[in-house]
Structure I
Amino acid sequence: MLDEEAIVTFLSERKKIKLKGISNEEQIKKIEDSFNLENWLPDAAKRAGQLSLVSHPSKFTHPSAKTSSIIFQGKCFTDGFLRSGNVDLELDVFGNAAAMDVYKFLSLVLSDGKTVLTHLEENTDFIQQQFNFPSVPFEELRANFLAIKQDKFSTVHTSGQIKQVYFPVADDYHLLSVLTPSGLMFKLKERLHAIRPTKEIREAEKNNLFDEHGFDELRDLTIIGFGGTKPQNISVLNSKNYGEAYLLLSVPPSLKPRDIQPPTSDFFKNSIYPKLYKASFNRFNYLVNPEFKYVKNNIDNRDERDEIICAVIDDVIVRAWAFRQLNVSWSDKTNLPHYQKVWLDNAFIEERENSDEWSEKIVDELARWFISSYEKLHNQKLASEDLTRIKSTIEENRDNLL
């Protein structure tokens with residue numbers, strides 16, 4: 001005879017839901033019979049195989065991923081980390097959403113503090129007495145229920161729909177399939193909620209009122225969602241948490257800006273490289289290509305060509321200006337030509353402002369650098385009119401050198 005109150009209540013509540021709105025006596029009797037434990041139990045046991053009890057569900061990475069059912073039990077270490085083994089975690093469940101009532105049944109805490117599932121695993125006398133029916137052998141019921149903890153694959157199975165990482169091992173690589181520890185993820189959410197300030201404390205903070213206890217708060221949290229409008233399709237824990245978990249702020253550390261490496265012999269050879277402007281030179285090549293010019297040699301394309309020249313040269317000038325932020329007279333320890341020292345070192349600011357000789361040489365150098373960089377990247381010579389236009393465009397922007 002069934003005398004476990006938790007089981008009686010569970011079946012009674014589910015029966016009440018099924019009977020709601022039904023007045024036909026035949027249907028009522030049929031439903032009442034189906035929730036008689038002797039009838040309901042074998043059906044539930046068979047449906048347990050449609051579910052998988054896991055610690056690391058694959059569906060958090062991809063809803064269609066099918067992998068082995070992993071139940072990981074980590075060792076406990078006093079290292080202060082929230083990780084497997086250091087906290088008691090609820091196992092997660094995924095599978096046929098219509099069979100989730102079976103998991104709820106197995107999770108019922110009975111009068112002795114153990115769940116139905118624990119009793120079945122330990123094969124206790126108590127559960128044998130509760131599930132003792134002549135119509136179905138207990139061992140068959142037990143085996144069917146425990147299928148919820150069995151892997152549905154005969155060998156370890158992964159999926160191409162989840163994240164894969166090749167990890168170096170000796171002279172080879174081991175393929176790791178990265179899974180989500182959903183229990184840990186939602187334990188983190190639980191702890192974040194526990195330290196959240198109450199409404200009263202927030203009001204005190206808003207009004208600049210003193211609170212003797214103070215409060216802690218983690219800012220810049222990001223909410224990540226799983227399953228959209230159907231979180232139950234991902235897992236039970238996901239459904240319980242309304243499909244939402246938290247991501248802690250994860251940004252690179254604040255590093256000290258790297259010291260600028262000044263040129264030692266020639267700015268154009270030491271500090272700027274053609275490959276930095278590969279995309280611009282590719283577009284420039286398209287505009288000056290003879291076949292293209294033959295078809296569309298119009299003012300718009302010539303203007304775009306000039307804009308590319310100006311954009312590249314302006315970026316080079318900005319890079320040059322960065323060296324003016326260094327200590328005055330830094331160029332004394334270099335073999336730079338004097339006109340480059342005037343351009344780059346603020347020790348020569350007066351000469352820079354009162355002389356044109358240095359800027360004439362820089363304009364000529366910029367034109368030669370642009371032409372040689374283009375020819376190096378595209379292995380072809382420019383037409384004479386393009387050479388002339390490059391030099392004249394840079395000359396028109398000489399004031400930018402200051």
Structure II
Amino acid sequence: MSTEKIVAPTDLRDYLKAQGWTVLEAAIKDRLYILENKDFPRRQLAYPMDMTAPDYRESLDRVFWKLGDITGQKLENVVTRVQALKDDVLRLRVFFDGNDNSLPLGFAATLVQNTEKLLKATACTVLRPRMHHPRLSLVEANQFVEKARFQQTENGSFVLKVACPVHSMEIQGNLDIDDTGAPFVRQVTLALQSSLYKLTSAIEADTLDVLVSNLKSQTAPLISSNFCEALSAMHDEVVDNSLDVGFDWSALHAVPQSVSPRAIKIQRDYFSRIEEVRRELRTQEQHDEESFIGTVERLDGAMDESGRRSGDVILALLLPDEGETVRVKVSLSADDYGKADTAHMTNGAYVRVTGRLRPGRQPRQLTDISYFELIARDLRGE
């Protein structure tokens with residue numbers, strides 16, 4: 001089996017050393033890496049130190065085959081783990097009734113989008129721990145996602161794989177998740193694993209109330225509402241799927257012994273509980289009165305006895321702290337409804353509204369309206 005992606009000699013050496021193999025120094029002068037392992041007496045692994053050697057690929061194939069044979073691993077698994085030496089790999093395996101080797105296109109797109117959001121939310125927590133991140137746009141979090149790579153899926157149910165190069169970023173986080181001085185990327189993947197474990201364990205032990213209470217009392221909470229939002233969105237009501245989340249850790253850095261090697265199972269009935277946690281963490285915020293600028297998308301008011309309309313209006317408002325536009329429902333008086341009607345019928349018109357924006361799914365509720373005006377030009381850049 002000749003691998004398409006050739007492995008560098010030093011990378012294979014580092015992988016083998018991480019697995020307990022030692023290099024025979026005497027062979028280096030002959031430009032050979034020969035490694036031994038006390039757990040496998042009278043067995044050696046040997047290959048050239050030079051990638052230009054005529055038999056380099058053939059030697060690697062022999063090493064992979066022999067390593068798989070003596071460790072009881074499948075050959076393709078050995079090759080995959082060696083090639084991922086420098087990566088922490090996140091595996092999301094989707095299960096559902098029927099043919100789970102493929103997914104509805106819309107759900108697949110949602111799964112990829114929320115995997116990115118899950119990684120961003122965790123990176124933001126490592127950098128600035130809090131129960132809710134107003135925006136997932138920290139520079140370092142975006143860099144983390146940019147350096148992650150979407151990998152080829154595997155046979156046996158639908159598997160989404162994301163490789164995170166452990167040495168791709170030099171910054172350090174502020175969350176006390178590991179005391180071994182692990183690099184930032186490893187801190188994020190460890191925080192992700194720990195968050196998933198604590199969340200699912202609390203669901204299974206029926207201690208979600210205790211978990212949420214502890215999170216609210218901590219100055220550096222491990223789990224955020226953004227994390228829960230991304231996770232709960234990985235369940236499709238029609239597909240009615242469950243999810244296994246596993247980690248293949250880079251061999252360059254040891255993981256704490258407390259980290260379980262098993263995949264974390266998120267059964268289909270867990271997602272509604274995770275959504276409850278999201279709401280609890282999100283509503284902890286103080287929703288102060290704020291001003292927003294946006295457009296009028298729909299008028300759903302009713303006419304009163306005097307012939308004037310008032311009631312519900314759907315707005316598209318720009319959230320200045322989050323850098324995104326959300327759909328919002330607001331109930332307006334007849335005077336403000338008239339302004340909204342004019343804005344809706346006028347090309348290029350915007351409205352400014354002041355109130356309290358409530359959490360939840362779109363359209364979100366905007367209540368306690370204290371100010372509503374029509375503005376005729378685009379002020380969103382101000």
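Here, each number is a calculation from the coordinates, and none is a lab measurement. What you see is a predicted model, and the numbers here were worked out from it, not measured in a lab. Cβ atoms are built from the backbone, for glycine too; each structure is taken alone.
Before moving on, here are some points about what is shown:
- Label whose coordinates, when Kirkwood radius over Cα pairs in Å is calculated, return 29.4 (choices I, II): I
- Which entry (I, II) yields the derived value 9.2 for distance in nm of label points 7 Å out along Cα→Cβ at positions 14 and 342: I
- Computed 5.1 for distance in nm of label points 7 Å out along Cα→Cβ at positions 6 and 254 - originating structure among I, II: I
- Taking distance in nm of label points 7 Å out along Cα→Cβ at positions 46 and 310 as the criterion, the top structure among I, II is II, with the largest value.
- Among I, II, structure where helix-only ellipticity at 222 nm (-39500 (n - 2.57) for each DSSP H run of 4 or more, over all residues; to 500) as derived comes to -13500: I
- Which of I, II yields 20.1 [mean count of other Cβ atoms within 10 Å over residues 182-189, calculated]: I
- When distance in nm of label points 7 Å out along Cα→Cβ at positions 38 and 198 is calculated for each of structures I, II, structure I gives the greatest result.
- Source structure (of I, II) for Kirkwood radius over Cα pairs in Å, for residues 270-357 alone, computed value 14.7: II
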